[in-house]
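Have a look at these structures, which come just after this line.
Read-outs: derived from the displayed coordinates by stated rules, not from any lab. Here the structure is a predicted model, which means the values were calculated and not measured. Cβ atoms are built from the backbone, for glycine too; each structure is taken alone.
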Structure I
Amino acid sequence: MAAVADRGTFYGWRVVGAAFVLAVFGWGIGFFGPPVFLSTLQATRGWPLSVVSTAVTIHFLVGALVGARLPALYRRFGPPAVTKAGSLALVVGIFGWSVVTEPWQLMAATLLSGAGWGTMSASAVNALVSPWFIRARPAALGMAYNGGSAGGIIFSPLWVAAIAVLGFPLATACVALVVAVTMWVLADRVFSRTPEAMGVAPDGSEPGSPQAAITLPTARPLPGRLLWRDRRFLTLAAGMALGLFAQIGLVAHLFSLMVPALGAQQAGLAMGLVTVMAVSSRVLIGWFMPVTADRRIVACVCYALQAMGSIAFLLAQGESIALLLLGVLLFGSGFGSATSMPPLVAQVEFVREEVVRVVALIVGISQATYAFAPALFGLIREYAPAAAGAAPGAAPYLFAAAALAQTLAIGAFLVGRVRG
């Protein structure tokens with residue numbers, strides 16, 4: 001079966017489309033679902049917030065562990081088998097969330113849902129798409145990762161509506177059936193193919209044609225523990241973890257902090273604008289970032305936009321609508337790249353054989369870190385002293401903490417920068 005370079009026929013773009021669907025389901029269920037499930041379980045079971053919050057944290061931690069081991073799982077069982085097993089674990093796990101009657105049963109369900117989320121998160125998207133692209137990888141990954149944003153747009157309101165109309169168990173059962181069938185088909189028909197088996201080169205080039213020199217000359221093999229002593233890896237992992245910690249912690253509280261000034265409906269639209277800006281910036285970077293660009297600097301610019309957004313939120317003091325909207329625009333402009341840029345940095349800084357391993361590890365470390373972000377930001381919001389007469393949406397210490405973490409992320413990327 002021949003594949004050609006034209007974007008409309010090169011098989012790699014079909015893989016991008018399938019990875020987009022995987023990300024829609026993965027993020028829509030595994031990332032955006034648990035916050036909705038948390039409030040539903042509180043309302044229907046009457047369990048303490050601490051119990052359900054712990055379950056959400058366990059879900060993300062298990063996902064981080066599985067995601068970090070994804071390259072090894074792919075090598076042993078193959079992407080199709082891992083994708084099938086992971087999607088089944090995710091849907092069985094979330095159905096378990098809906099029918100549990102005791103807290104210990106909820107903790108058991110999180111082990112399944114977390115493991116499934118780990119096979120359908122950022123490391124999976126990178127591992128499935130990367131073999132098909134070298135020069136066009138920024139655009140390909142950007143398009144595939146936008147499935148995660150689409151998952152939030154689709155599933156956040158869908159979960160609320162479906163649970164209200166059908167009830168928690170039936171809503172999760174219906175979603176589970178659709179996801180299981182879809183991912184089973186994609187695993188067999190799309191993810192089972194490789195460029196080598198189809199006799200094509202990355203980007204749709206003719207087999208044997210010269211490949212673009214993307215990897216920096218300073219890249220060296222780093223087997224085993226050598227990777228954990230490499231400055232580029234450590235700073236890349238730290239930068240991604242800090243950036244996502246700030247991002248997830250802030251977004252978990254941003255809606256409720258904007259409601260006093262904007263109202264619930266307008267605050268919801270503002271959160272939607274964050275997603276629109278994230279998708280737009282990810283597409284622009286993917287298609288227009290020069291091949292020779294210093295990708296760490298591009299990542300720093302994205303995190304700087306987020307930090308400026310956090311400062312705008314801080315200066316708004318819960319009252320200034322203009323500053324709140326400015327914060328939304330700035331924060332959203334850097335939002336999408338927190339996930340997509342670190343894998344693109346890894347592409348140029350590490351030898352090709354180790355990129356999937358590096359990305360899986362930095363994604364796993366980030367997921368394990370940001371699992372605690374909503375709770376920690378909640379503690380800052382609850383216990384930091386409020387100024388006398390401050391507006392209800394004012395949370396200066398929370399926004400300052402986000403800006404600090406984003407600034408530290410920039411520092412980590414700059415410290416690990418290697419020329420040549």
Structure II
Amino acid sequence: MKARILEAEQDPRLLETLYRSDPEEFTTAFPEVIAEKPDSIIFKIWQERLFFAPNQETESAELEVASKEKPVRNFLVVLLFCLLGGLLSKIPLIFNWIDDREMMFYMRNVSFFFMPAIVLYILFWRKVAFKKSLLVLLLLLLSIVYINFLPNYVFPGKIGDYSDTLILACIHLPFFLWFTGGLSFLTPDYKNLYKRSEFLKLNGEIVMYTLLILFFGMILTGITYALFSIIDFDIMEWYIEWVVIFGTIASPIVAAALVLNKGKKYINFAPLLSKIFAPLFMLTLLAFLGVICFKLKNPFLEREFLLVINLLLLVVVAITAFVIIDRDQKQKPNVLDYNTIILLFSSLMIEAIALYSIFTRLTSFGFTPNRVVLIGLNLIIFVQLSGMILCYMKWLLKKAELALTIDWITKYIPVYFYWSAFIVFIFPWLFRLR
């Protein structure tokens with residue numbers, strides 16, 4: 001593709017034809033093209049077209065319109081989504097559902113209290129036409145209908161009141177809804193790798209803002225409790241039941257609205273905190289590996305421990321992704337980069353031990369839904385870590401651009417989407433709803 005682009009330098013129509021024939025390959029090859037011919041006017045125009053990013057002085061038109069036009073309507077939409085999410089959480093109370101029926105409702109629907117609201121708000125914020133957003137709306141509708149009608153088959157002799165496949169589907173449903181949010185952000189340009197990386201940054205910002213909102217919410221709760229305790233008025237039961245629950249559900253929705261409307265005005269918390277926590281995670285993982293070697297004990301044989309390790313490794317992948325994506329590609333490698341590669345290598349070692357332990361459990365105790373999901377997820381993480389290490393090492397050794405690592409991260413995102421969709425919609429039936 002690179003050679004074809006260079007040959008078409010003086011033919012704008014042919015360049016457009018090449019781009020439309022394979023946008024992803026064209027975009028991937030273009031950095032090498034512009035590096036070879038940095039003074040070409042037409043290639044400079046294409047550089048801005050493919051990789052334009054608004055600077056701090058000039059926000060993009062989309063951000064400007066969304067943040068300045070009709071702020072009252074924007075506020076009312078956010079308020080409506082927050083109220084609907086809170087009221088949805090009160091359905092068991094409204095219909096007087098108790099015990100198992102109430103627990104089943106929350107297990108199936110807790111993701112729908114806030115995640116569809118974020119997805120719909122992104123569509124509203126971007127002013128996406130109804131026809132273009134139809135796929136996103138259908139996925140939301142399909143997921144809420146499917147998960148509520150998925151049978152809870154408890155086979156004879158099973159310990160527990162819920163089938164393993166139902167529990168696994170409910171656990172993976174938030175990831176499926178998260179990718180649906182990605183579709184709403186990318187619509188209709190699904191293959192744009194730059195926008196994928198922007199979506200990752202957006203999610204990191206939303207998480208940080210959500211945590212900040214929850215933190216200050218805790219302070220407000222403590223002050224409220226202290227004030228009403230002085231006058232001997234017991235308000236906490238009602239306050240927790242309505243204010244705290246509604247506020248907790250509203251926090252990610254409000255955070256999403258704040259991040260989307262703030263543009264580039266304030267500090268980007270996600271990469272900043274990622275850079276702070278990356279060295280801490282590296283030290284933690286190295287110390288953990290050291291303890292395992294010193295005590296010669298393998299804790300990976302415990303299922304609960306494997307679940308915690310999976311969560312830890314997903315956090316590591318997220319932290320390193322934020323550090324790499326936010327990095328200035330023109331700067332030379334520094335201490336943080338070497339810390340990142342050590343973090344990735346130590347994570348890969350732990351992942352390899354985890355995979356070995358899961359295979360051991362499979363050969364010793366046989367196949368179960370939980371073990372199959374564990375080994376599938378660990379293989380996905382293992383491949384992503386391996387790819388990140390390979391691409392990042394090439395950059396550190398000056399054999400490739402940092403863009404290669406960023407491309408690997410963004411191109412790998414759909415793998416998690418396919419996996420979560422498989423676990424939610426197909427996996428339960430493969431194991432006969434057990």
Structure III
Amino acid sequence: MTQLEKARKGIITREMKTVAKKESLSADSLRKKISKGRAVIPANPLHKKLSPIGIGEGLRVKVNANIGSSPCESNLKTELRKLKVALNAGTDTVMDLSIGGNIDSIRKKVISNCSVPIGTVPVYQPFIEKKFFNVQEKDFLQSIERHAKDGVDFVTIHSGVRKKIIPLLKKRKTGVVSRGGSLLIKWMNHFQQENPLYEAFDEVLEIAKKYDLTLSLGDGLRPGSIFDSTDKAQISELKELGKLTQRAWKKDVQVMIEGPGHIPLHEIKRNIELEKKYCNNAPFYVLGPLVTDIAPGYDHITAAIGGALAAFHGADFLCYVTPAEHLSLPSIEDVKEGVIAGRIAAHAADIAKGLKGAKEWDEKMSFHRKKLNWNKMFSLAIDKEKAIAYRKKSKVSNDFCSMCGEYCALKGI
């Protein structure tokens with residue numbers, strides 16, 4: 001049985017107990033959230049090293065880190081180093097988006113070395129392994145099951161990219177920026193057929209239920225610029241995802257919804273409200289959102305700004321964005337920067353929402369900052385290594401820092 005099926009039957013699982021303890025909740029209150037589809041625990045029983053986490057209503061906002069090879073750069077050792085850095089930086093989940101090298105080998109190694117939930121996008125693999133126009137519906141289903149058998153905990157499935165929505169894309173400035181969405185549309189246009197992941201959604205659900213695979217219903221038509229935000233194509237897909245969510249819940253399959261994308265600040269609240277409305281309060285997983293398009297090299301910041309506001313208004317899960325976004329495959333350092341930026345955004349939202357324990361962390365930091373207790377401050381810092389490195393550069397007394405020196409404001413009263 002899946003976590004959702006057990007929750008509906010009143011069964012509190014080992015995973016629910018673990019997550020409830022992490023979240024300072026009662027196990028039964030968590031079970032009720034899961035039974036209503038408002039929270040998920042991505043936990044494939046075949047992922048043996050997993051320490052489960054919860055995503056959803058009333059829980060700490062979670063952060064995902066993307067890693068993975070590309071056709072231009074494929075090195076297993078590098079990807080495993082990225083994984084280690086992401087875990088050390090405190091990411092809650094990891095997605096392996098590999099599309100280069102030995103994809104199966106990379107995925108299996110990542111899973112075997114990872115204690116947090118692992119996500120993938122199985123639709124990529126058939127297009128990589130076969131000549132594009134030889135890909136058939138069965139290939140997508142086989143890819144999903146292959147990933148599930150390896151122990152993947154959640155998968156992005158672009159089942160909401162419907163043929164009838166494609167004409168709405170003509171008005172866009174940036175078209176389709178989702179890799180999975182773009183590949184499927186190319187396939188659909190060539191064969192003049194409906195999306196195979198929509199047509200075979202019942203079969204997808206069978207696989208998901210068999211492995212308790214959480215479906216992350218992908219936003220294949222997410223806006224890639226603020227000019228395309230909240231347009232008819234995006235909202236039409238969101239409505240389709242809401243219908244698919246109901247179908248998944250009927251089969252006891254856990255679901256979360258993926259969201260935009262590039263969204264200006266003043267549209268973020270509306271986007272969260274629309275997702276909660278059309279998708280019946282299913283957990284919302286957002287990429288950023290990025291609030292401006294002019295900051296290549298700094299998009300971890302544009303995403304953190306949008307992510308904090310989105311999480312405050314009800315987004316449950318933030319996909320990190322690194323400084324390399326739109327420019328290159330992220331480096332190991334980019335991965336760390338992306339995770340830390342995402343965690344800052346998530347924590348800021350947790351404070352604003354009054355989540356138990358969030359403000360207390362800051363209160364401890366403030367107490368030790370007033371006392372100029374550097375070691376205590378380092379122990380509480382979200383990035384201890386960077387804080388220590390800056391402190392060492394200043395080369396001054398423990399009585400102050402090099403900003404004010406002997407005129408330190410904190411020593412005034």
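Supply the structure label, taken from I, II, III, corresponding to Cα extents along the principal axes in Å with the calculated value 74, 61, 45.
Only structure II yields this read-out.
Of the structures I, II, III, report the one carrying the highest value of distance in nm of label points 7 Å out along Cα→Cβ at positions 195 and 235.
Once distance in nm of label points 7 Å out along Cα→Cβ at positions 195 and 235 is worked out for each structure, II has the highest.
Tell me which of I, II, III gives 17.8 when you compute mean count of other Cβ atoms within 10 Å over residues 43-50.
Structure III accounts for this read-out.
Could you tell me which structure in I, II, III was used to calculate relative contact order in percent (Cα under 8 Å, 6 or more apart) as 20?
This figure was derived from II.
When you work out distance in nm of label points 7 Å out along Cα→Cβ at positions 107 and 379 for each of the structures I, II, III, which one comes out largest?
When distance in nm of label points 7 Å out along Cα→Cβ at positions 107 and 379 is calculated for I, II, III, structure III comes out on top.
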